[in-house]
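Heads up, there are several structures right after this.
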Structure I
Amino acid sequence: FLFHTRPFLFWDGDEPAHAVEVRTSAKGVSLLRDAKSGRELDLLRLEPPVIGSIYPAHKEDRVLVKRSDLPDHLVAALLAAEDREFFRHHGLNFRSIARALVANLRAGRTVQGGSTLTQQLVKNFFLTSERSLWRKANEALMALIVEARYDKDEILEAYANEVYLGQDGDRAIHGFGLASWFYFNRPLGELKLHETALLVALLKGASYYNPRVHPERARKRRNLVLELMAKQGFISPERAREAQRRPLGVVKQKRHGGGRHPAFIDLVRRQLRRDYREEDLTSEGLRIFTTLDPWAQVQLDRALDAGLRRLEKARKLKPGTLETAAVLVSPQEGEVRALSGGRRADFAGFNRALDAVRPVGSLIKPAIYLLALSQPQRYTLMTFLKDEPVRLKDARGNLWKPENYDHRSHGLVPLHEALAHSYNLATVHLGLDLGVEEVVRQLRRMGLRRPMRPLPSLLLGAVSLSPLEVAQLYQVFASGGFRTPLRAIREITDAEGRPLQRYPLEVEQVAEPGPVYLLNRNLVEVMRAGTGKGIRRYLPEKFEVAGKTGTTNELRDSWFAGFTGDWLGVVWVGRDDNKPAGLTGASGALQLWGRAMKALGPMPLGLLPPEEVVYVWVDPKTGHLSAEHCEGAVAMPFIRGSEPTVEAECHDTSGIGGFLDRLFR
């Protein structure tokens, strides 16, 4: 099929309009071809959708347009209905004033105004709506000053951007540029005559002539504007009659308020505040290009909503009991692609993805294990840890006695098994051996800026983070040891399209590839045989994915953080009143994460070992060197030089192979 793209001014230049031939198959788009030249296209850049606006406290919103953006038939309608002498007067039209005065005297009340476009602009910009001779005198004087200082096109441009044309909740729609999108979901330059006539009709009273609420009133007023255009020679009577027969063509209103994705826009706003003053953001007409993937955002919102409803139904909870927050990131670029601040995607209130700071539980453990694996002379995946009771007293004499989730200890366990099954006692022993202060430094290197006290309880996640902060930590794992500050903004331009600020990719290596690979292999094991194995309800059995569950005391918080080849996602599930949610990380957050990933159709992880990693067959019971044909032997990755040297006793399962092995040993 054939479709046409709109021209668009990006931060790096103009993208022209294209006629493009598209072919699709069951797997997606199979061909893109320029219809004019016949050349196949590897890449096609489309006009980005507008997801929201950042506007002042008085809730005025607008899309700035230039004089050259105003269609001729819009200007003609404006002159015919509001100020036919605009290009001939100097701010005041005395004939219009006299005509209005006579009409008002005959009616005994104000039925007609004599204000020019310049006077209307002055009133909107500088004056109140007070009706008095003093205000009218000020208005007239200021109109003369404006006409003396600015040319007609500048005045027309300012007027076109200032006029009030409707209301979207608490957001006031100002200017023809935004009104075009609000009523017709198209840019101003694409509107037809009957549509621009409707916009001009709204100048008489945007609420009274609201085409969605009072369509018949709006139609009559629009037709009057078209009739005036014909009488004054702007269009022919035939064209006016044809336009009058057209329907209003207004699209169904979608309540956007501050934007279609308020939680994501909240993140954009906060990142902007680091570089811009609030008044610049609300008055300079800046265009902000973000990292949002609208399709991914929709999939995430749907998955969270459906998942929460299912969890509540299964546990016989009152609908609305559970809340959630989630972040989707492109890990290599550090770009936030979707963000949900709660189960209501359209709600612009409390943003849990940024502000719900909750204990993270076992989500902290991979950072501890990465610190250990970064010391291959001391720790490997086959190093045995003590999963035994721990009793510690703090400075006040209070006893800290952590337990495993199953209330059992498991003796000596391999390091990889301790993480896969999230053994608390083994993790505490490991963290104490490494040093809690070293663990804090590790978290700092990975991008955590929140204050942390180096207490043993930190080793089991006694630190409260937001979902976005958790995503920053796991971004290091997902990118192979490179920390990239998460960002929601790519570029900013001014109203003319000139680049103002770029947000380039920042990369810092905070961990070596070898240890990160070992950890990620361990996190894959979590998903295959450990606490994350429930993911198989959503992804194929052999699909490689890495992740970690997190559960806090009394099942108050359910967490999951995981990554595929192209997505990193963090999900929290809990209750706003901090009562127990009754969910572990596996039974709650993992289910929502799995739903989202199933909808996104991600790429498998596809881990490749770096040069410093070698695979060695080992005996899983002892950690000693083994061989492929030995009973129970498993291939495990090691940093070169840290592999075991002590050989395990081999119980051969391969017949002649075992005989030859014994013969040549």
Structure II
Amino acid sequence: MSETTPQKARRPLDLRRYTLALLIAWTLCIGASLAWNLVQNHRTILGIARNSARNAFDKDLLYRRWGALYGPVYLPVSPQVPPNPYLDVPEREVTTTSGRTLTMVNPAYMTRMVYDLAEKSHGIRSHLTSLNPLRPQNAPDPWEIEALRRFAEGEKEISSVVSTEGSEYLRFMRPFWVEEACLKCHSRQGYKIGDIRGGISISIPLAPLWSANHGTIVAYVLGHGLLWFLGLGGIALGVGSLRGQIRRREAAEDSLLEKETHLAFLANHDTLTGLPNRHLLHDRLDQAIARAQRSQRRIAILLIELDRFKTINDSLGHSVGDRVLCEITGRLLGTVRKSDTFARLGGDEFLLLLDDVGQVASIVTMAQRLLLDIDQPIRIDSFRVQVTASLGICLFPDDALDTEGLLKCAEVAMYRAKEMGRNNYQFYTPDMNARAHEFLEMENDLRRALDEDQFVLHYQPQVDMITGQLMGVEALLRWQHPQKGMIPPGDFIPLAEQTGLIIPIGDWVLRTACAQNRAWQDAGHPPVTMAVNISMRQFLQTDLVTEITRTLETTGLAPQFLEIEITESMLMSDFDNSLATLQALSRMGVRIAIDDFGSGFSSLSHLRLFPLHRLKIDRSFVRDLGDAPQSRAIAGSIVSLAWNLGLEPIAEGVEIEEQRDILCELGCRQAQGFLFARPLAAADFIEFLR
């Protein structure tokens, strides 16, 4: 199964298309505004021309009414004022006493003269016309004929723009009704008051108005052009700002998506190794079970736990431990199939889910390859680290039918592998459950034992085998179980080491032993050295010196009466830290002994650098002193080595006199064992102190 990651469907904004649409819309708006303004300006010009025509008509009518009211006037005959041949009235021409000839100018003739003057000076043409004209010049043209027809239909005013002789004119015409004063001159034509006698047609030249208005049109065009360019700039700025906002938003969305993806990854993967975590493993295991049920297939669970990995963390630091985990992860990823799920459950636990396995032999092959890969040395800076693992295997549907059941069975098998000496694999079997329950029950009992003071210390004397003098005492832990009775340390110390309970138990042993030694001294008994075993985890913890100092101060025991016993493997697990710790304890006055010497591995060149006081010969060599020449030779070598290094040799596990005699012959005078005394309760040990 592939874990779900956040997805984002982003519709890209086509800024080009939207910008083009905006430009077109803006251009259309500017164009429409310019067109509207030009149309309005055109209407205004036509309105001005129309008003001019109305004014001309009103003046014409005013002249005619004045003439009709006051009568005609006489003007001297001249080329400009010739007699009117169409005026048939008495006294049309008169001669003054001075001999000047005057001609009568009636209102119509006077108006025509004004028309001629207006046309010459302003280009405005006025024309009195009728369907029944007296003069041929007053005959209507086609436009005027149409206007007169429309006047007959009731229209009061007609105007339109026409082109005459290549120039535009506004032609305007209003009807001319017969009034009473008109009958003086036109009664012969049969007109009656109120009849439409004709109309006055006025032509206003538009060219001067267009010319005068040219600046306005240019201003409109330039203004709209400037506004258009300003709009383009605004659009460009707006689009640029929008593009920036879009980019910032997309960047923010990308950053958010990246964070969501990272969070989704963290929710389903281990942060150190990048492997699927427990949450994702459960999901994949559930799906694998469902597929296996449908297809009647088998799946396998391989639970891997590194052996004593906490020792690496405690001795070399968590940064080195993390690098070791990453190195092992890389190796195993190169071994497993891509179709399988390899997950880290946390700490030093890994799990391999083999989907669709065939023969059990293939599982065995995979387990062996995993153990072999893990067992290869790892170089971290100046450190050479070698790690082993315990591997538990269970099968679906053979061992369990659900996720929790399979994980539980794999864990039980893994603990069985640890019990079998580590660095091996074990298949789950039903009888392992009983052992697992015992294991869990003992772990719970151990925790209660700390809280309920079920632990006790017994003390075994260390004597001079020649004189019988008491040389020291070793504190040995016992568990007084309320139901099971006295439990020896070999039955629960490995579990305490594995669960980490050895730290608080070891601290209790140290405090109790020091307090007991001080109590014996306070009771007046001769002071002796109290030997206390320190576990690997205690020794590798960074505050061991602080803890021992605090214990000595709390109990009041002098440092020279405390001896700590450590093993060779502890010394060599981290040489630099071990040396610094032992030097600090030695400066305090605490004595240091190597326990079980000869059973482990140490470098003699390094051994001489440690501030040691005693070497304890391992009981395995003491046990075979009488029967195995090799054991005798090894014991003799240890004694010689101790004396050569300035250390005191002491043997443990001396049970018979033959062993005592041989040790004395080899030069070892100090020993402890059943030959001298079994471990005793504090009250019983007083006899040795007297």
Structure III
Amino acid sequence: MKRMLLLAVLCWTHAVQAQNITGVEYYIDNDPGFGSATPVDISAGSDIMVSFTANLTPIDDGIHILYVRAQDANGIWSLSLSYPFLKSSIGTDLDPNITQVEYFIDNDPGFGSATPMDISSGSDVAVNFTAALNGLQTGLHILYVRARDDNGVWGLLHAEPFLKTPAATDPAPDITRIEYYIDSDPGFGSGTAVSPATGPDQTVAFTTNLDGIETGFHVLYTRARDANGHWSLPLAHAFLKEVVEADDPASIVQAEYFIDADPGFGHATVISLTPGTDIDLTFTAGLNGVTNGIHLLYVRTRDAHGTWSLPHARPFLMENGVADDPLPTITRIDYFFNKDGDVSTTRTFDNFNPVSDADLNFAANLSGLTSGDWVMQAAAIDAAGRSSLLFTRGVEVFAAAVGDITLDGVINITDVVALIQIILDQTPIPDAGSEAFNIADFNGDSSINILDLIGQINTILGVQTKTLAGANQPVKIGLGAAEMAEDNHGLLPITLSSTDRVAGFQADLTFDPAWLQIGNPYLTDEYAHIQIERHINGGTMRLLLYNAEGGVLSLAPDTKLLVPVTLLNESVEEAILTLNDITLAGPHAQALPITPGVTAVTIRALPKEFSLSTNRPNPFNPSTQIAYDVPEPAQVTLIIYNVLGQEIIRLVDERKQPGRYTATWTGKNRTGYTVASGVYLYRMATSTGYTAQRRMTLLK
């Protein structure tokens, strides 16, 4: 069994003015007397740093105290510096493997419950990681890291203080209270108040009342509270209260500053000053060689007696940039709104060409803002994601009601017309997420369609909108067959299986405008309360159908919505028309389920002559289709024969109007029996004298 001090290397620093330190010694627990303790090798000097390893072999396990003291050239011993430590027994493996590393910020959640880090197991590991700061307030914090070895023993915590600064898009709340206390915290809000200025970033100079404070060393704590009621961490400044004669103020004769690391008294960068007992210093710190990031600037002074003050520390952020650098390119504007502590989400405007110097005018996104006075804060963001200083301006917001598209303070027929124009794409659709979009999106489903129109009409009529799941049975909707005339004009029917649950209908008809022209749709019967709106944009017609009086359409069962169609080119025998993007609205502006029927039809011109086409498929089993054209009214027969000329079945024997037809043969005779496989003939004859005959093969 071996013994090991958990802190193997101890560091000791002690400053003595004017006298060289010539000896250092240490002892554990019991003082053997000056000069009789264990000596430490040093290099004599007035200000030294000592590192040494203490011999713990004769010491029992448990808590002990290590004392260190120094002797100067005059033989005078210093006071002893004490360091408590724990000596514990561990196994013979002096270098157990580190198997787990975790971190936490400010508050310890318990061993094994902090945030774990990925490591490669080993007795000595170096860990690089990014700490998650989400949800952490801006200000000073402490990051703690600890490790556990394969014996299950946790190491001591390693602590690193850090400053979280607000992001460019974070609002900077105003500081509303500053207070200080000395030594003992009286509780938040109970310290001595300091009158703050107005703003989120303040530099405060004040005189501390030291009445009642004993002479000696003390600590002055200062903290601030913002408009959200959040307190900062206290800033601590150690000071010495001394009683001096009123006529003995020592002039300040020297000032110097350094960044981060102290080079020693008198070795920092000198600040020019005029000696005096109470001075104000203004100077420019040299930042050459200072890396990007957060640093501390220290300033201290020396009086005429040679006594140095405590350093005054101020954190600052160093960022790239010199006078000759080109201006960064602005790629977007981030902005948000603030009213009485109510902060909006951050919005972005980037609809401009990136430039280094921008003068922009744009419509701000006011969605979610209530009526009243707001403060708008905006910042320019460059290509690297860096933010400019915040630009602040007061704005007055008038929040429109949902559905009040014309923004006149009332929802009426003008808003219905405006919404119809948006749905039909007659006016531009507002950008998604914008205030205009949210006003038009009556039901808030992120789409502007017939559902919003029905909800808007219900509001005007005083019909209370209910949240419904829709009809139990889906509504079937589809296209019928187009009926064409000889002049290539025709009618295409749109059918609904039921209209007693439908209050509104929206769909798109798509077609090739080079081949097909579409007219104004109309109902087969006259319904004064039904409004039909349509708008054609290129090859798409957006169609709306709704009850202007509110409620369901209530059309008769055989009522059809007829769409006039015209084939534009006689050389084009057919054109495709498709029904898509169908939305059906119920009486309470709820979406109804849909069962699509036929959603694509072929518009064909009337034939110019009789014809009989080859059956498809051929050979076939069990059925085949036979197409034939009739250009004028005529009696038509289509008969199947065997190769002996015997009639098998008559597929057609009736008077036909002009059109294109198809007959189907299932391989059966007129009595319903399936015929044998082989070759069969089919013959078409008309009352005009036209005849035609073709062959086909039935396979089994």
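Each value in this text was obtained by applying a stated rule to the coordinates, not by laboratory testing. Owing to the predicted nature of the structure, the values given are computational and were not obtained by experimental measurement. Cβ atoms are built from the backbone, for glycine too; each structure is taken alone.
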Note: helix-only ellipticity at 222 nm (-39500 (n - 2.57) for each DSSP H run of 4 or more, over all residues; to 500) at -16500, derived from one of structures I, II, III, originates from structure II
Comparing mean projected area of the Cα convex hull in nm² across structures I, II, III, the largest value goes to II
For distance in nm of label points 7 Å out along Cα→Cβ at positions 49 and 409, which of I, II, III scores largest?
-> II
Identity of the structure behind 9.2 (criterion: distance in nm of label points 7 Å out along Cα→Cβ at positions 145 and 617, calculated), options I, II, III | I
If you rank structures I, II, III by distance in nm of label points 7 Å out along Cα→Cβ at positions 161 and 505, the highest one is II
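Ranked by distance in nm of label points 7 Å out along Cα→Cβ at positions 225 and 593, which of I, II, III sits at the highest value?
Largest one: structure II.
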Distance in nm of label points 7 Å out along Cα→Cβ at positions 177 and 609 was computed and gave 5.8; which structure, I, II, III, did it come from?
-> I
